[in-house]
Structure 1
Amino acid sequence: MDLPVGISTLQRTDRWVGGPLCAILTLLRKIFESAGRLGPREFQRILFVKFAEQGSTVLAYPAILRAIEMVGRENVYFVVFEDNRFILDAMEIIPEGNVITIATNSLFGLATGALRAVLQVRKIGIDAVVDMEFLTRFSAILTFMTGAKSRVGFHTFFGDGPYRGDLVTHRLLYNPHLHTSQMFEAMVEALTRDPAVLPTFDFTPSANQPLPRFRPSLSEVAEIDALLQRENPRIGSAPLVLLNPNASDLLPLRRWPAARYVELARRLLERYPELFIGFTGAPADAPANNRLADEVGSCRVVQLAGKTTLRQLLVLYTRSDVLVTNDSGPAHFASMTPIRVVTLFGPETPALFAARSPNATALWAGIACSPCVNAYNNRQSVCRNNLCMQAITVDDVFTEVTRIHDSLKPTTSGN
């Protein structure tokens, strides 16, 4: 997701405006908010706060299911940035009317949108909030302003991360050794515990968590088949490998060198005469991606960047065999479909952020400075030369893709 406001602007605002606001609200909380009764608290409506990163929303699927078990599907709500609601709609896990969006067209729009969201939440009568953002001040402020009696979030007990005040009732330590999906599940479970005993509580997250499944309609499948035929009439029902060369603006360091996608495509086309390669990406990525597709120099390349909606992209995944992508939203979207996914990791670790699907494979060089971004440094890095991504060679990716493709050949030429 590329936010119109700009990632750097949001991060600076969160630090220089959010920090003082957290301090002021913490003081007001200590003065006016009562401690509440001892023991676990009752609640009827749960709100999740996860503004950005649609991939993380996919990882939150087990946590959302647990919330539904607690209060029912109609009583689970979500606050997201407007550009991020798509994945919730595609997951079809909560009612569409329960998704509250905040526009990000400008800082003023962001502030007014957040205020409207708070007012809407208060009107609904939310009594439990799970702040799934990693130590951001903006989410802590919004969570506090909802007025919910139970508020779960990460807390920096010993200054081990960005200061965000003391605004939640159920304070948890961020565990850098627990997969993100399991951490989200633990946050929901914390609602059932006495806040006085937290962050310590006896809960073991599931090792085998349920996965969301995307099921396109027959008309949607036909629409994608027509798109492929229109872009390259030669494709027919041939096997298709997708390449996603770009990363979101949230973390550009996650990009694999663009020229390697060209080399990978050429080698795969040479190895498999029946294979087609598709280059995918957002509309803003189309010019650069189309240049890469042209550099491959083959009539078996399909230029798809900017030509699908996000929902159509998921349908495209159901038609394709393999996706090669950096660690970004598409890696997680694809985990909702039968496609095999090869995800390239560098600045972040697959131990925390890899898709949980058995069809997903993570490639990570594991050099000494990787991973360099995490919740404690607000996912920022001093790195300006992503050696961790450059250390993943074309040979590494080619070997993995050919292994997967060869394993599929006896049974299918597409999903």
Structure 2
Amino acid sequence: MFPDIALNPDLESNLKSAGYSEATEVQQQAVPLLLEGQDLLVSAPTGSGKTAAYLIPMIQSLVGESSPKKQPRALVLVPVRELAEQIAQQFEKLADGLDLKAVSLVGGQDFKVQERKLASADVVIATPGRLLPHLENQSIELDSLDFLVLDEADRMLETGFKDSLNQIVLLCPEARQTLLVSATLPSAIRSMAGEILDHAEWVQIGQKREAAETITQYLTLSDDVSHKDKQLCWLLQNETYNKAIVFSNSKTQARRLDGYLRYHKLKAALLHGDVQQKGRFATIDGFRKGTTTVLVTTDLASRGLDVEGVDLVINFEMPRKGDVYLHRVGRTGRAGEEGRAISLVDATEWNLMSSVERYIKTRFRRKLIEGLVGDYKGPKKLKASGKAAGVKKRKKSASGKKGPKAKGKKGSAKK
């Protein structure tokens, strides 16, 4: 993967066993800089290999040195528990046989059990909300920390973790290496980078407002929710795919769709914020193993979830923001694999869809489903922006009354 870098032989072997044959662009740029001890701000699309880009130099740096009791040498902060578990699993594969221990620290698990595991952890992968109580309990200390990673930093700020992150960073030694990873670069992220990074390099891959080139994006017009149900069912029963993710905008809609697809004998599973911890892990594990082939979810799974073999994403409802759309469709087309994204759009969502197209500077291909082509063909008139042109309101006269209606044809009015 890196011909000019002498990686630990066991790490090299683990990379090959895990299927890493060529370094992605973000890995090519980030790994050498991190091995040199640079602080980094990394911005790259979903599926570009950002996690391995920091795990490889982290493992290389940690090999051969033991961590003091209760004092890990690397800390990875993430916004959601599923991402923490995923990174921990990836670390275990890459660090196999290297005598390095990673602990996933998330809510929903026994506090005392976590406390015992932390005593011998080299790497801790945690959500801020779970890490802080352990710091207050002195289950863990950050005095020996060499490596701090804030993964999905933009999402952590969006979900209200800013104060928690500030508290944690203050407890870290100044002589550390820090990596800030973000799919997008809002002003809050740039501001945070200025506060916590020291003479940082900036690795930016691609434009932030684009889906991977490996994803083909489609638009299917729908009349209403009932019509969408039929289209969704047809797509999942007739399209060729390995694994599919169906996104909705609410937990209520996700629950309904899960029941609907199961009724039609599809191997579906449900994932949203109200599903208990054990249920979430079981659902994701079953989806990874192929026990279920369709995952119905909310935007809980739009970021960080990396499941091999997802080659179809369906937006049952259009997301309300362009960034959210990119994160959803980014669950497919990962690591150079081909993927498809199909958005079902009714009249109430046309303007949302048009805004997303403008945001990512892409026109979706039209996809017609034979036998399920609806009456809705799109707006009769479009603005220059691509949004539907509304009916102009009649202006009021100086007296405050509306002006006269346009006269119709003779005999058209009812008496």
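Since every read-out is calculated from the coordinates, none of them should be taken as a lab result. For clarity, every value in this text was computed on a predicted model and none was experimentally measured. Cβ atoms are built from the backbone, for glycine too; each structure is taken alone.
What the table below lists for this structure:
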{"item": "Source structure (of 1, 2) for distance in nm of label points 7 Å out along Cα→Cβ at positions 7 and 191, computed value 3.8", "result": "2"}
{"item": "Entry that produces 20.2 once mean count of other Cβ atoms within 10 Å over residues 63-70 is calculated, selected from 1, 2", "result": "1"}
{"item": "Comparison of 1, 2 by distance in nm of label points 7 Å out along Cα→Cβ at positions 95 and 351 - largest value held by", "result": "2"}
{"item": "log10 I(q)/I(0) by the Debye sum over Cα atoms at q = 0.06, 0.07, 0.14 Å⁻¹ derived as -0.30, -0.40, -1.27 - corresponding label from 1, 2", "result": "2"}
